[in-house]
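Before anything else, here is the set of structures, which you'll find just below.
Only the coordinates and a few stated rules stand behind these numbers; no lab work does. Quick caveat: nothing in here was measured; it's all calculated off a predicted structure. Cβ atoms are built from the backbone, for glycine too; each structure is taken alone.
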Structure 1
């Protein structure tokens, strides 16, 4: 038996990276999974890989900044699977610029994806989660992807830190609100550190250009050395943490932070 047998999960931004690994990990534990992303071709490939492993999956094209798009995702999820038990608000974007360089349009775009997307996903998940997870049984679970940048400051990425700090406190407030209202929905956040993803490759290229050096390997090594354990994290490791929060193994966790950073925030 899997940890999530009979559960239905939506993972936003899950065509690739941590999102794709999470969708596959949830499916491996028995969940039916809805993969959502703007990258349709890659997203459908992820669904095909999940189905090849014997699990059920569905791809829905999704703009997390659009309330109508969220409504469509929820509607198609319930139509296909009959309910909703797990939401992973994973979709996010990164911007590394100084405050002086950053435009208001860039600030607002990042906020729309990283903050408004989490709000909209949470808001629209409430009704089907309450129906699927009545009081007295296993709770529904919302897992919000924050970052260590939501815990400690991060130079050259103030907008990103702002958004991830917002996700952190929105998570805590939502968890308390749902508990006070008697909703059987837990809400927790995950805080990855430096993880070997496409986004981290973009950061390394930015570091390379900011230091005016044509040495990607040196920039990559510098990022790696920031981790006390001496290596970057892997998307699979974050996915395992999300599966834990999605399952009843974490039944006492609510409004909590799961930090997966190799020790960076311990220093």
Structure 2
């Protein structure tokens, strides 16, 4: 969501040396593994290693298989599985299933074993923000920005967290750092700058930034909603009505008609 934290990836990061995460496999390969492992478990139902492999296969099959992956993972644990990689897989699956507290707990446990894992730290910081644990997210992102000072992902997300904390100048400095590194802001960036302007009391500046976001991403609903509110505050009634119509049109396209 644009109003919250979005995990952004400008470049790939390798898992740190010694990480227990397995090499990625394709969804098709995962499906084949699932059939093989389930066949094996029919005659070996107490093999926790097999249940662990099944959980990982469900993970790589994709988000639609995550509920089955969680069930297999918990079965593996109930039988005695202790492999630390399971914390990572569980965390990502719980995050996808909309259970941030469970996800953050699992990822925190994984980081006890692999404290330098970049991706896991960023995911955890995002989850902390989603749970409104803004101070904890800010602390983690600040530490990450010192370790990876040229990473725009970290600076962008730190900017959002700083804005949520009320540090508007700090937030703008973070977004300026992103532009310095990448020469542009990612999707949602100008909307975030518009929010800073709004919070500083400058609706005209905010309107310009919301419009800049919409020129790049016309279907950005948060920017449209913020623009309409700012136009109303400025008594720009005709413009506000036009923006409201765009919002209604966009929402009608996003919600399927009743059957």
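Highest-scoring entry among 1, 2, by volume of the Cα convex hull per residue in Å³, is 2. Taking distance in nm of label points 7 Å out along Cα→Cβ at positions 70 and 126 from the coordinates of each of 1, 2, which one would give 1.0? Clearly, the read-out refers to 1. Work out which structure the value 13 belongs to, where relative contact order in percent (Cα under 8 Å, 6 or more apart) was derived from one of 1, 2. Computing relative contact order in percent (Cα under 8 Å, 6 or more apart) on every structure in 1, 2 gives 13 only for 2.
Computing helix-only ellipticity at 222 nm (-39500 (n - 2.57) for each DSSP H run of 4 or more, over all residues; to 500) across structures 1, 2 gives -22500 for structure 2. Among candidates 1, 2, the computation of distance in nm of label points 7 Å out along Cα→Cβ at positions 54 and 150 that gave 4.7 used structure 2.
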